[in-house]
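Participant: So, here come the structures, one by one.
Where a number appears in this text, it was derived from the coordinates with a stated rule and is not lab data. What you see is a predicted model; the values in this text were computed from it and never measured. Cβ atoms are built from the backbone, for glycine too; each structure is taken alone.
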Structure P
Amino acid sequence: MNLRDLQYLVALAEHRHFGRAAEACFVSQPTLSTQIKKLEDELGVPLVERTPRKVLLTEVGRDIAERAREVQHGIEQIRAVARRTLDPESGTVRLGIFPTLGPYLLPHALPLVRAAFPRLELLLVEEKTEALLRLLREGKLDACIVALPLHEDSLRSELLFEEPFLLAVSHAHPLAHRHGQLKLADLSNQNLLLLEDGHCLRDQALEVCHLAGAGERSGFRATSLETLRQMVAANVGITLLPALAVRPPVAPLENLHLIEFKGQPPSRRVALAWRKSSAMDAFLQRLAAVIRQLPADLLDTRAAATPPVAVTAKPARRRPARP
């Protein structure tokens, strides 16, 4: 048994197809098939059920493939230790980030990272939180930026910042005319536009709705924050937007009115997370410290809020002149 045979088995477990697994391993299909058969002979157990249309791993095959994946992670950690020892600030970091944060945080965070670690190659992966955590557990990511809390004992996290929410309405909405800051109670009986399932921001917004006595606008779920912004600007409804999603370089929308909350606004806590076993632990702590250097005014809701819409007074009726 050698590491290459384990690589072939892991690829077969992931792709469930000899041709695609061979392509992923950069070998011919007969080569991969032969090595899998040799591995079965060596272990004395069948690892694969071969059917005309797809490949299924046996129960013991799945167990061995999972352990082989752990071995691969261990080898990668050994290589990472060597790379970091030679030059802690060079090499590659595979960083995941979720879609309702990535486009808004990265324009501000990447210049800081490039300035601190000019030789670092940062490979970015954008996925929903559940997919990011799965990739992190499987060793396909080195770290990811996610919203807290995390319920993963195998992960370590470092808080980066707390991002407040603003209420987004159109200029025609009654709340756009109010003076002073908004209370959560002011959302009572309002129905908010929300994202589709799988977005952590949806869960955070639902929690705010629960606290405020608000609900969800039925019949519509957005696929992105930009869709939500456009729907609000079109006077379809109202929603919650994170502070970074309404700051430059994001272009303002003409009919989008942003209202800040009074006191402690609803917010989300954003952290950098990685495996506790990672060889990059010390470096990732430094990376988190760099990202925490974001300008404070980026998260200031007062700077992002829109002034109240002035209410135009109706001209007084003139009484007809007496004859």
Structure Q
Amino acid sequence: MPMNEALLSQAGQLIQRAQRCLVVCHVRPDGDAIGSLLGLGLALQAAGKQVQMISEDGIPLTYRHLEGSQQVLHKPVGEFDLAIVVDCSDLERAGAALGSARQPEINIDHHATNLNFARINLVDVSATATAEIIAEALPVWGLPLTQPVAAALLTGLITDTIGFRTANMTPRTLRLAADLMEKGANLPELYRQALVNRTFEAVRFWGAGLSRLERSDRLVWTKLTLDDRRAAQYPGRDDADLINILSAVDGADIAMIFVEQPNGRVKVSWRAQPGYDVSQIAVSLGGGGHPAASGAEIAGEIDEVQTKVVELTRPLLNGGHRVQS
């Protein structure tokens, strides 16, 4: 449900009192996670606070042009008096970044499957991105919205809406994007960096997945193995956004990708056309997300996980977990 003014005010009071702030995003971060991390972290710095920005998996190459990316650490160092988690539906998604830290004070997110794990949970499922929530909250909290902050937050909006074209797009998001442009964010350049440019290694990695693409009725899927990653020399643990290519297959209502991880687990991502809700399957497997875009990480061998999850997903095409359009 949309966050209320009382919670927003309480979060602002904690932020105003804090001097040493920790901001954490989720593992295998996407553009919204990085945009939210940098946007909030840089705004706190501009307000004179000491800030540690944490991403257990670092910053993907796609987002290293953003100011502040060189400051992001893999784990916290020293003490802090305020912990904020952004774009995480549950604490497990933050990885080991929080270590043995106490319960986070603030949780900022837009996933419907959020578990409300912090003292103050600013969860707005009507927002298209966590970056949208932060951009609207900064003026309320008296934090500066500088050009680097605006660029980071606009990157979050661009990536989570796949260039303003997801089904949950609203006039609110477009107006906010215009506001961020007026603060100095270069939308065409940020769009190009986030959604158009790809490294040679990422495209080679795509090739491995596309070469084994499968289809059954209106379901398409593929897998990426650790051997594929090594052969392509792709440095990340994600799918290099190949899932967004699969979701564009004409006639496919649900797309899935299975990415082998180095810890004996498999990262599964779903994308669905409007009217289908894949989030409940993700939740049943320990993951979460949105009706149209969800993920989970499952223990097991990649072919076994793929077979199991494809069969769990197939009933959606026949009315299971269907939502009203």
Structure R
Amino acid sequence: MNNLQIINSETIEKIAKLRNGEKKLHQVVQYPNNSDDLLDRINDPQIEFVLFGIKEDIGIQANHGHPGAKETWDSVLKTLLNIQSNEFTNGSNILVLGHLDFSDLYANHYLTDADKSLKTYRRQVETIDQSVNQLVYSIVKAGKIPIVVGGGHNNAYGIIKGCALALKTKINTINFDAHTDLRAQEGRHSGNGFSYAIEEGFLDRYFIFGLHENFISKKILKYINASKSKIKFRTFEDLIVRKKISLKKASKNAIKFLSESKFGIEIDCDAIENIPSSAQTPSGFSVNQTREFLHFFGSHEMALYLHICEAATVDNDKINEQTGKLISYLITDFIKSKKKA
């Protein structure tokens, strides 16, 4: 599969931590042996979740955002694989693939003229889209649940497309986000993944949960109002500031809107307060509110995938280890939400 770097034993050994009397997740999760048996491993009846990373922030830069999300996968892997394997999180039904690598696209960025960089980045996002779409298609076609760690929010498009093609039908999506990501189709970037998915017939119903009123343009609001049967939202201000509706009731309304069809769960870390990201916010949902949201939607039988994006582990040239820890919590919350009662 294009650009997929299979996780190898050297990587696992490098990050693995062992302690007498304890079993860590890296000792029980499944890994592909090599690229030749990849589809066999994905189709293994024991596997329920297929986890992979996307190492890029080109889509973010193509949307005038701050880079830093490219290395998030490495930080997540280091934390996630070293949590305890126990009765709460066993891990034997998780296949860790590795990551989609786009280092070749970065190779000549330093040579790119500043005036032409946006056009170059947006063209490169189309290449990224193809790889994401292809891999997600194979996972969903096998009846498994993709868990994707990015990378920019541009990757929502490839994920939605891959799911829709595998299921041969449009899907729905809930986006936990401060922004709509419904910008114009002006070339692919992190701000228009849902615009393209709707226009190309892969995304049916779309709900934005926690949208910040300061970031909704008149043009996009007009577009949403003209598409009320297919696009709905709840603003952060209504939920948290004015408390016009409780989080629980808003979540129930959203699930009613979405759950007639399979739906994906998008977590944009821009929506979580003080988390390093492409558009870090001082006002947002708490980590615990995010975890509660994810458990609620993940536990629904129609929940199809989880995509966590826009988090940055490199902030002002410093590694923020808390980002990997946060995303590990979100991944395990989602997996636990799928446990049969």
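Participant: Which structure, out of P, Q, R, was Cα extents along the principal axes in Å derived from, given a value of 114, 48, 31?
Facilitator: P
Participant: To test your reading of the models, identify which of P, Q, R gives 4.4 for distance in nm of label points 7 Å out along Cα→Cβ at positions 49 and 145 when calculated.
Facilitator: That value comes from structure P.
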